[in-house]
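Q: Okay, got some structures for you below.
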Structure 1
Amino acid sequence: MEASFYNDLDASWAHAWQLLVRGVNDRRHGFHTIQVATLGRDGTPQLRSVILRAVDPQGATLRFHTDARAEKVAEMEAQPTVALHAYDARAKLQLRIKGEAQLHASDALTEQAWAESRPMSRTCYRMQPGPGTLLHAPDAYLPGSEVDVPPGATDAGYAQFRAVVVQITQLEWLYLAAAGHRRARWTRQGAQWSGQWLAP
């Protein structure tokens with residue numbers, strides 16, 4: 001049986017956003033962990049996985065979190081254009097996304113995101129030294145769980161916490177189906193989106 005969005009461009013667009021929203025709320029969903037690509041400072045592409053933390057279909061944005069000391073932060077500061085990839089094997093759906101990354105630090109957005117983060121997630125930002133630092137031995141670092149936070153004190157991890165909001169400019173959707181694959185691309189032009197079918 002064909003999916004309701006199979007030959008419907010508008011329904012396919014809505015379906016993509018529904019799955020992105022589900023990826024935020026369902027840790028087992030294929031879209032919960034997505035890949036983000038940046039341009040490295042040496043000019044080569046860099047790719048890593050991040051957790052999808054928020055999606056706004058109306059504003060066409062998504063959000064993930066990172067450590068200020070991570071290399072991708074410097075890369076996004078130098079070149080904010082990013083590419084993202086999501087694939088859900090159960091839904092047989094792939095999304096390729098382009099957008100502009102906006103880094104947030106010590107503002108209302110990061111305060112709310114930090115407050116909503118689980119204690120276990122916050123410990124990652126207390127680790128010493130920062131992500132990617134060269135070590136003389138594999139265990140020559142202090143896990144964030146071992147850094148004390150005195151009662152009433154500001155968590156040291158918060159200073160390293162960054163929320164990255166990606167303003168999406170292009171979304172490409174690929175649905176794999178035995179009856180024939182479907183592929184479409186939507187591009188933002190000003191405040192408007194235009195979509196078209198593509199050969200899969």
Structure 2
Amino acid sequence: MKEETGSSAARWDKRYRAAAQPLFGEAPNDYLRMILARADFTAASALCLADGDGRNGAWLAEQGLAVTAVDVSGVATERALALDARRGVSVERVTADLTAWVPPAGRQWQAVFIIYLQGTGALRRRALDVGAAALAPGGWLVLEGFAKAQAARPDMGPDDPDRLYDLKELHAALPGLAVVEALAGRVRLEEGPRHRGEAEVVRFAARRPG
């Protein structure tokens with residue numbers, strides 16, 4: 001899928017403003033639900049980077065986690081707050097560009113979720129750095145995104161390999177974390193109008209020691 005020109009915030013504001021329904025649905029990502037179902041996942045707080053219009057952050061809050069969510073689009077954040085209100089949950093939502101956003105000094109979370117942040121290599125590396133640094137001891141970093149093999153399927157996700165993931169990249173970017181799962185393969189997505197059909201993805205979960 002060809003990327004539009006202009007700033008990331010402007011592009012996503014335009015997409016969300018034009019959407020008659022949530023771009024990625026209102027149900028949480030399947031991999032996020034799988035992680036929460038694990039017996040060894042006991043996190044009580046979560047940071048969601050690139051939470052879009054709120055499906056994952058709102059669901060995590062429904063599960064009892066204290067959630068902070070960041071997204072570049074102000075339009076998406078407004079829609080996420082409306083979703084939170086409909087669900088009867090409270091999520092700390094921040095509109096910010098992840099190329100510059102820094103968590104408040106001393107803030108840590110027991111889990112960090114990065115679900116379909118498909119930016120440039122530089123943006124993805126910074127998100128991983130921020131996420132890893134924000135983890136409390138024993139905390140989880142969980143990611144799902146389109147794999148580089150998805151470039152051959154331009155009907156869904158970016159077709160620029162620089163905006164796609166591979167497991168080598170993730171291992172290299174997170175040397176201080178202990179890997180729990182590192183998987184790449186084909187899944188069928190049913191996540192709103194933009195993520196529907198077969199897709200090549202990576203799923204990655206790791207923990208900070210301690």
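Q: Name the one structure among 1, 2 that log10 I(q)/I(0) by the Debye sum over Cα atoms at q = 0.14, 0.21, 0.23 Å⁻¹, for residues 26-137 alone of -0.51, -1.20, -1.42 was derived from.
A: 2
Q: For helix-only ellipticity at 222 nm (-39500 (n - 2.57) for each DSSP H run of 4 or more, over all residues; to 500), the calculated result is -5500, so let me know which of 1, 2 that is.
A: Considering all the candidates, the number was obtained from 1.
Q: Comparing Kirkwood radius over Cα pairs in Å across structures 1, 2, which is largest?
A: Looking at the calculated values, the largest one is 1.
Q: Work out the source of 3.0 here, i.e. which of 1, 2 gives that when distance in nm of label points 7 Å out along Cα→Cβ at positions 42 and 130 is computed.
A: The structure behind it is 2.
Q: I have 2.0 for distance in nm of label points 7 Å out along Cα→Cβ at positions 18 and 50, calculated from one of the structures 1, 2. Which structure is it?
A: The read-out comes from structure 2.
Q: Turning to a different aspect of this structure: Out of 1, 2, which structure matches 2.5 when distance in nm of label points 7 Å out along Cα→Cβ at positions 74 and 90 is calculated?
A: Matching structure: 2.
Q: With mean count of other Cβ atoms within 10 Å over residues 82-89 as the yardstick, tell me which of 1, 2 scores highest.
A: Largest value of mean count of other Cβ atoms within 10 Å over residues 82-89: 1.
Q: Continuing with the same structure: Taking 1.7 as the value of distance in nm of label points 7 Å out along Cα→Cβ at positions 98 and 162 derived from one of the structures shown (1, 2), identify that structure.
A: The value was obtained from structure 2.
Q: If you don't mind, there's one more thing I want to ask. If FRET efficiency 1/(1 + (r/R0)^6) of positions 66 and 178 (r between Cβ atoms, R0 = 30 Å, to 0.05) is calculated from each of 1, 2, which structure is the one that comes out at 0.20?
A: 1
No lab work stands behind these numbers, since they all come straight from the coordinates. No experiment lies behind these values; they were computed from the predicted model shown. Cβ atoms are built from the backbone, for glycine too; each structure is taken alone.
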